[in-house]
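See the structures that follow.
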Structure I
Amino acid sequence: MGRPLNKRNLGDTGDTGSQISVSADVDGVAGVAGYIVRQRGSKRFEVTTAAGTAVCSLVASATTGQGTMSINVTDSALGTYYVSKISGKTCTVEPNTGTEFSAGDKVVWNRDAAVLNESVVIDAL
């Protein structure tokens with residue numbers, strides 16, 4: 001699995017902290033905002049939304065079916081990317097509107113500010 005996500009990145013996004021915000025489909029309704037409860041692998045997570053909790057697979061697109069989830073990141077030019085794989089400090093990206101990185105690039109992620117051609121900011125609440 002590589003280096004797992006730090007536990008401070010997990011949990012209810014309504015609580016104080018820096019939890020990662022996800023879009024998930026736990027019950028057949030796509031695109032519901034949620035949060036990661038537990039990491040099961042670099043591409044599998046236990047996710048909670050208003051509809052419930054389920055183990056979801058990370059997909060590099062808008063959620064496309066029950067049991068899927070997506071994480072979005074933003075580059076320094078405000079271009080967006082889907083995350084196809086994530087670890088404690090890096091993620092593999094697939095472009096949505098962004099042009100700084102190519103499909104499959106492994107990029108450092110953080111919460112503060114994206115650096116041109118070096119890092120992205122992960123969506124969090």
Structure II
Amino acid sequence: MGREDFIEPQWDEGEKRKEMLAFFRAAFRQKTMAEWTAELAELEICFGPVNTLDETFADPQLRHRGMIVEMASPTGPATVIGPPIKLSDTPASLRTPPPTFGEHTEDVLRRLGYSGEQIVRLREDGVV
């Protein structure tokens with residue numbers, strides 16, 4: 001990108017770092033992700049797009065590896081992150097669905113020291 005002045009201070013935490021980050025943020029906004037991917041693909045650098053959550057959950061490779069899985073939950077089908085470790089003799093599995101919204105709120109509040117009366121008040125006040 002023609003900024004040789006960034007090579008030496010690239011690991012510094014000072015003002016030059018702020019300048020570098022501002023420069024790269026502005027530069028990367030000048031082209032689409034597809035354009036940057038095509039341009040950077042031929043260079044000997046480590047890079048990759050930063051996907052949105054929707055793009056991540058739709059990624060065919062992640063789905064093929066079982067990193068994104070569908071499972072039943074009390075509120076219907078849920079898309080969840082699968083087990084990251086893949087062992088051929090003892091494969092991991094998801095045994096329970098993710099908790100529903102607020103399912104463990106009371107338990108967490110009790111463990112934090114809130115009384116039943118305080119929890120009722122928090123619910124009445126719309127805090128939880």
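Coordinate-derived values only; no laboratory data. Every value quoted in this text rests on a predicted model; they were computed, and no experiment measured them. Cβ atoms are built from the backbone, for glycine too; each structure is taken alone.
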- [ ] Consider the structures I, II: one of them gives 4.9 for distance in nm of label points 7 Å out along Cα→Cβ at positions 9 and 105 as calculated from the coordinates. Say which.
- [x] II
- [ ] Kindly point out which one of I, II the value 0.60 was derived from, the read-out being FRET efficiency 1/(1 + (r/R0)^6) of positions 17 and 97 (r between Cβ atoms, R0 = 30 Å, to 0.05).
- [x] I
- [ ] Please state which of the structures I, II yields 38, 28, 26 when Cα extents along the principal axes in Å is computed from it.
- [x] I
Task: Which entry (I, II) yields the derived value 0 for helix-only ellipticity at 222 nm (-39500 (n - 2.57) for each DSSP H run of 4 or more, over all residues; to 500) - done: I
- [ ] Could you tell me which structure in I, II was used to calculate distance in nm of label points 7 Å out along Cα→Cβ at positions 25 and 41 as 2.0?
- [x] I
Open item on the list: With relative contact order in percent (Cα under 8 Å, 6 or more apart) coming out at 10, pick the structure among I, II it was computed from.
Closed with: II
